[in-house]
Structure formats: structure tokens, C-alpha cells
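These are the structures in question, set out in turn.
Where a number appears in this text, it was derived from the coordinates with a stated rule and is not lab data. Computed from a predicted model, the values in this text were never measured in an experiment. Cβ atoms are built from the backbone, for glycine too; each structure is taken alone.
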Structure 1
Amino acid sequence: MKYGAFIQSNTQQLSGAKLAKYALETRGGLAARGIPVSIIKVEDVPEFRAFVGKPYRYGKPYGFEDLQSFTLTRFMPPELMGFEGRALVIDPDIFVATGDITSIFEMDMKSAGIAACKKNPWDTSVMVLECAKLPHWKIGEMLTDIASGKRTYEEIAQLRSETVPIQELPRVWNNLDTLTPETKMLHTTNRLTQPWKTGLPIDFTFNPVPKLFGVIPRFWVRHPTRYQPHPDKNIERFFVTLLKDALEAGAVARTEIEAAVASGHIRKDIFALIAS
């Protein structure tokens, strides 16, 4: 069976995506198995370029400037693989934590076309996809449906309207800001505390605060204006070590990190952390 891994990204998250690619290929064992790892950069996708300015979420137009502008590229891999084989899909802030993860491609999916962790109802930031069972996953049609109001972003991103059977993936494959010996892949999911962003100005849109008692809007909620330190220092150290290894291996160039720092996409003290 044909296998492929795909990492979703945009300009802001590209350095993280390259680091995730390095972790998959080396720690994760994909290079040794000959499994290709591709980065999907949303700004390079014609359908998303055409979607800019159209209705997206909460009445706001779509734009590349949002940190999460890549989210719906999660649904492109089946089409990119010609609706054949199996695809592993991950976000750019997800990193292999504890060695070879190639067994995920060979998991018994029974009749399911999708494997994902449960979360209101499904967390699509990590998915295993049986591509032949997803011929209706065409990104152009999805974006057209959102723009026209036929479907919402949430229906698609959370698989709320999906008709193909979905199998639950154990949370260790997408551990949310939790690093334990059992963690297969670490997801630095809290955008506010992503360890490479500490101290930088916020560049994402906060989700609306739920209404008080379900009916009373709450407009005046104070949000931080800058990224905060990660509460788990082990996760910060994990990230810094991974970046140091990737730099030494040449998987990520120092000049690229310097450019990302200059552009405000990576914290200013990153090289001091690596050297410490």
C-alpha cells in the first residue's frame, strides 16, 4: 500500500513545519521506511488564494495573515494521493516524541475511512486517512460550500457532516501540551504558549467567548497581547533540543531561523536558548 505524510502550514508556521518534517523523518522512522513527507503551504494552493476575502468564520473574511489559515488544507491529502493508499496528516506544531511511529500507517482501521482523536466531536489536527474512501474530499468544493453558506467551517474541520465511518485514535498520537513516556506525538496546541513564540505579539484570532448562561453576549474579555511562556519547561526544552538537532543536521538552515526571527515568527532569544 502507498503511504504518505502531510504537514499543514503557512508562512508564519513554516519553520515549525520543517521541524515537524525532520522529526517525522528521523525520530519517527519515516525516512528509513521510504515514506515521503510533504509540507502543504497554504499560500501556494490556488484554491486558497482564490478564497481570500470570502466569508470564512464568525462572519469574517478569509486571509493568510491568521496563524491558523492552513487548517482546511488538512483535507487535501486524499486528492493529492490520487485517492489511493493511506495518508498521515498533522499540523505544523506537532512533533514526534518517542521514536518510530510508522506503525500508525498499518493500524487496523476496519471499515473506517478516517482515524482521529475525539474532541467535540473530532480533532482533525492528526488524522490517518484511507484515501480511497474519501473521493468527496475536494478542497475546491469545500471552500465553495463555506463561501456560499452551504456548509460551515466547523462542520468540515470537526467532521460534523462526515458520512464516512470514523475510528477513534488514542490520544497519545496527538497529546495536547502533554509530554509523557507514552506520548507518540506532542501537539503544542495552545497557540498562546507555543514555545518558539514566547514574547512575540499575538498574530491569531481568539475564538468568541461563550455567552453567559448561553444567551448573554460577553464583549469585554481581556486577552493577552503577547505569547506567554509554556507552563511546562520540559516541553520548552524538548522543542529547543529538537531545533538544535535539526540545525546541526542541516534540516533547517540557521539563515532561515534568523529570517523568521526578523519577521516576528520566532522568538528573539531562540539562539540564546539553543546555546544555553
Structure 2
Amino acid sequence: MSEHPKLGYIGLGNQGAPMAKRLLDWPGGLVVYDVRAEAMTPLAEAGASAAASVAEVAGADIISVTVLNDAQVREVITGANGLAAHARAGTIIAIHSTISDTTAEELARELRPRGIHVIDAPVSGGAGAASKGQLATMVGAGDDVFARVKEPFSCWASLVVHAGPPGAGTRMKLARNMLTFTIYAAVGEAWKLAEASGVNLQDLGNVVRHTDKLTSGAGSIMFRDNTKDLEPGHFLYDGFVHARDLGEKDLGLALALGEALSVDLPLARLALERLAPGLGVPHTQKDA
């Protein structure tokens, strides 16, 4: 393979288009495809080659796929006229879509005997981060394949993490997204409590955004290597005990307020139950 492999990109929607745009200056060249011809036009006008079919992208060395779901991923890769039918040994097919964690694993196993490398590299950060080259991508691939994709992926991602073998990238992305949407659900409870208390929701939002900038939100505590209980003396122990003390106190107060206002707060109850074990420290009442 040449020093600068030829890149392919399939799927030029809200996420794929800005990612592909970041590859326009890649020395090995870029070929793009989307079922909507108009989606290819801006990239073609900027110097990319516009393919007439998925099969025409199969000649690229590293091919990115950003489509909607598992069915579309499988159709693009192993469909009747998909990439697998035309790609040569050594080709890397990277799935950037957030799909089932087993899909890339299964496709990698299926195409490995032919020397075609299917990897998963879902992204986090959104289209705005893609256009600035500031995405995070979590790559499930073998060591040698990861080494080949790291440089081109760095055109659109400022954080390229080797999560493990195929499938591991998606598993990391699912854990990350679970955190996001669980927080969103908790926001819904916070709104209900604030509204019932007569608090202005816009002002609450301003306070949360301001303090998240200072504390980095949930990421500010995510420095653990495993989920075993922490031992006293661990560098995180005292800080997490302090967080538990504050959390259990404040959650208890919020639940009391919710009860007084007849506002059901199931996530807050669960958080009070799970906060200490989640941090790996005892509940307050067990600290005699």
C-alpha cells in the first residue's frame, strides 16, 4: 500500500458530509458516494471523485461508512453489489454509524478470510465538531489496522482511541451515549422539581451550563481503571467520599422537596441508592 492510501467515504448526511470534507486535502485522494447525487456535489466541486455506486468506492484502500442503521451497513458492505463483492485483500472498511455492537464483529469475522478488514469507529461530538476536526472516535480494530487508520481519522477527530478489537469501539460508544441520555432523563426530573418549586427553568439551565464549564460535568470523575470498590488510600477515595457525602445529602433534600410538592423523582431515588456503590465507596450510613 502507498504511503498515502486512497480514501473512500459512503454516506454524506449530517455527520458524514463534514467528516468527508475534512478529507479533501488527503494526499492519496478521496472518492465519495451517497444515494443522493446532490449530497456529493459540494465535495466533487471541491476536488473529490464522485462515484456512481458503492462498487466504485471499493477500489479505495480505507473506506468510511456513515449510514443510518445496521441494515444499511450490511447492505453497503455485504449486499449484492456491496463493497465486499469488489474490494481487494487489505482493504479496510470502517463503520462510523452507531449500531449493534455485534454487527462489526460479525462482518469482520465473515470477511477476514478474504483479507478484508471490517472495523468499527463510531464518533462522538456531532457535526459541529466534525467540521472542526474535533470529534472523538473509538476504534475497534487490530493493532496493525489501527496504525493504518489513525492518521486519516485524525483529519476529522482530535481524539482517536483504540478501544480494542472489532466491536469494542461500538461498545465504548454505547456506554458513552448511555451516560448522555441518562443525564438527559435526569434533566427532565430536575425540570419537574424546579417548575413545581416555582423556579425559572431558563435560569436553572444557565446555572447548569455555567457550572458544567467549571466542573466538566460527569467526565470530571471518570478516572477509574475498573469498577471494584476503592480502598482507603486510593488517590480517588477521599474525593469520592466527599462527592458521596454531598450527593447523598443533596439527593435526600431534593427527594424531600419532591415529596412535599407531590413530584415523583424515580431517577433521583435510584441515584441515591446507586451513587455510593457507583463511586466505589460505602454509603454514608455505613461509615461509622
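Here are some notes:
- Structure responsible for 1.7, with distance in nm of label points 7 Å out along Cα→Cβ at positions 49 and 265 calculated and labels 1, 2 on offer: 1
- Origin of the value -7000, where helix-only ellipticity at 222 nm (-39500 (n - 2.57) for each DSSP H run of 4 or more, over all residues; to 500) was derived from one of 1, 2: 1
- Read-out mean count of other Cβ atoms within 10 Å over residues 57-64, computed value 23.8, structure in 1, 2: 2
- Structures 1, 2 were shown, and Kirkwood radius over Cα pairs in Å at 21.5 was computed from 2.
- Test item: distance in nm of label points 7 Å out along Cα→Cβ at positions 9 and 257 calculated as 4.6, pick one of 1, 2: 2
- Given 19 for relative contact order in percent (Cα under 8 Å, 6 or more apart), calculated: source structure among 1, 2: 1
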